Structures are given as structure tokens and as C-alpha cells.
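What follows is a set of structures to go through.
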Structure P
Amino acid sequence: MHTDDNVVEQQQLFSLMARVERRYRAHVKDRLEFLGVTTREYELLRIVQRQGSPAPASIARSAAVSRQLVHRLLTELARRDLVQKWSPSDDPSDVRVGLTRAAEELLADASAVVETVQQTVLRTLGVERQMALASLLGALEAALVEVHRRPEPADH
């Protein structure tokens, strides 16, 4: 059974995690926009880089965004010559996405910026706190995965 104090602490914990993420994203956003790319565009380009030549639907799943948003972002990135689309088969619905040389260069610069931000922040924590934080976040992620797998209880 949960006490009211326990519920408040839980709410504060999740609120704190959301604030930390917003602050980190804002910090990174400013630096990426200086390079001419939004955070969302950077994330999409990184997904394409990691997956090789993914289909837009795969990008949408990996980014946890709608296919419509991926389509809009890809159209903008293609207009700026950062991605190219093609079909590896005769099926016009079989579309793949790849990075251009300009995107590879942009990603090298942007990844260096993001890594610098991460290193700067983590350096303030020290090694022991970094390890503890990694352990706690890993445990939280595992708990969320487990909760997501469980069927919802039936209402009676």
C-alpha cells in the first residue's frame, strides 16, 4: 500500500527526470541549431546512420514519432541535400533513406558537440556518481520494460 508521502515522492522523481531531460535537450538544442540542425533532425540523421538504409517506417518506430512527422523531416532534409531517398526494387512503396556526404560531415560535427556537452555534464558528477546513476537508470528502464510487458488488469 502506498502512503500519500510515497506517491508525492514518486511524482517528484518522475518530474525530476522530465526536468533533467528538458534541460539536457535545451542545452544540446542551442548547440545543434548553431550548426544548422534541430535536435529532431539530428536524432533522425543518427537513426539513418545507425540503421544503414532504413525505410521511413523503421525510422518512425526508432524515433517513436509518427510516419507523417518522419515524412516532413525527410522532405526537409532531402531539400537541404542531407538525405536521399530511393527504391531498391520495382515497388515504389519500398523506399529507403540514406545519408549524403553533407549529412555525414554535419553528423561528425554535431556528434562532437553532443559528446562535449555529455562529457562536460558527466565530469561534474565524478566516476562513482556516474556509475551509480547508470545503475539506477538501467534498473528503472528494466522495470519500465517489465511493466510494459504485463497485461493490464481487468476492471471488475
Structure Q
Amino acid sequence: MLYENNFSAQDWSILCYVPLWVFQEVAKADGTVSIRERNSLLNEINLNEAYKSGLAKEILAVLMHNWSTVIEKFNSQPKTYQQGLTKACEILNNFPDQKEVALFKTSMFIIGIKVAKASGERVNLFDDWRNIDELEKETLREIANLLELDSNTVRRILEGHD
């Protein structure tokens, strides 16, 4: 399914920025954006087929094939990540397939966890939070809240059940 056809061009752009907002805020939360964190995002973009969400797969594929254009537009848009994620949820809350929306939001949160873990010593996504900087943890909590993920979903993700 081409999810892009279900959204206006402006709304689609906002949805394409979601993984970038998540990456940017998690990566800079501890004060430095490391090469390992950047590579983690690029890896997730390249492995987009691994995600359960068709919407996430499509958006990550857009990033993979149109990286320079999307980044240029992303860097010139005025929204903070809080404004952007809030707007994205408003858009998604009007999408008829709420199961797909939940999968997309979960996918974006998982990207944030992988970015945070990339700067730590462990590489296992489903380890506990010990190797994530406290500032990154706080950012991840805020992202979960902005993505309207309930605490049970967040716990299942952290325990490796999603």
C-alpha cells in the first residue's frame, strides 16, 4: 500500500520528519551527536523492511532514496521536535488504520532507543536502560509521551516483546 497517497503533501513531509526529530533529539540529548548514533539511524533507514509498520517502511524508504532533499527541507522547517511530533500525532490520529498508527509510533520509539544505545557499550536493543545516558532516557520518555505511547507499550518495547 502506498501510504503517501492517504496524506496531503504537507502532512506527508511532517510524517517523513518524525524519524529525524527522534534521532536529532535523542542523539543530542547527552551533548554530542556521535558517529555511532548517526550510523545507527542510517542503519535503520537501510533496514526499513525489518519494521512491522508499513508506514514506517515507506517513510524510511523515502529517507533512503531522497536523503539530501528531505534533510535540506527538514533543516529549513521551523518546528521544534515537540511541535513536530505533536503535529504528526494529530495527523496520525485521523488515519483510519489505528493499528498501523500504533505500529508506526512504536517503530519510531524503537529508532530512538537504538540511537541512544549506539553511544553506549551494549549493542543489544533489549538490554535494560543502564547504558543509556540519563539525559537520553529523559528524552526517550518525552518522545514516548509525545508519540502518545502508553506505559505498557513502552515497557513491552524495552522488554523486547514488540
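Just so it is clear, none of the values below were taken in a lab; they were calculated from the coordinates. Values in this document were obtained by computation on a predicted structure and should not be read as measured data. Cβ atoms are built from the backbone, for glycine too; each structure is taken alone.
Brief remarks follow.
- For Cα extents along the principal axes in Å computed as 41, 33, 28, the structure of P, Q it came from: Q
- Structure (P, Q) behind the derived value 3.5 of distance in nm of label points 7 Å out along Cα→Cβ at positions 33 and 57: P
- Test item: relative contact order in percent (Cα under 8 Å, 6 or more apart) calculated as 19, pick one of P, Q: P
- Among P, Q, structure where helix-only ellipticity at 222 nm (-39500 (n - 2.57) for each DSSP H run of 4 or more, over all residues; to 500) as derived comes to -24500: P
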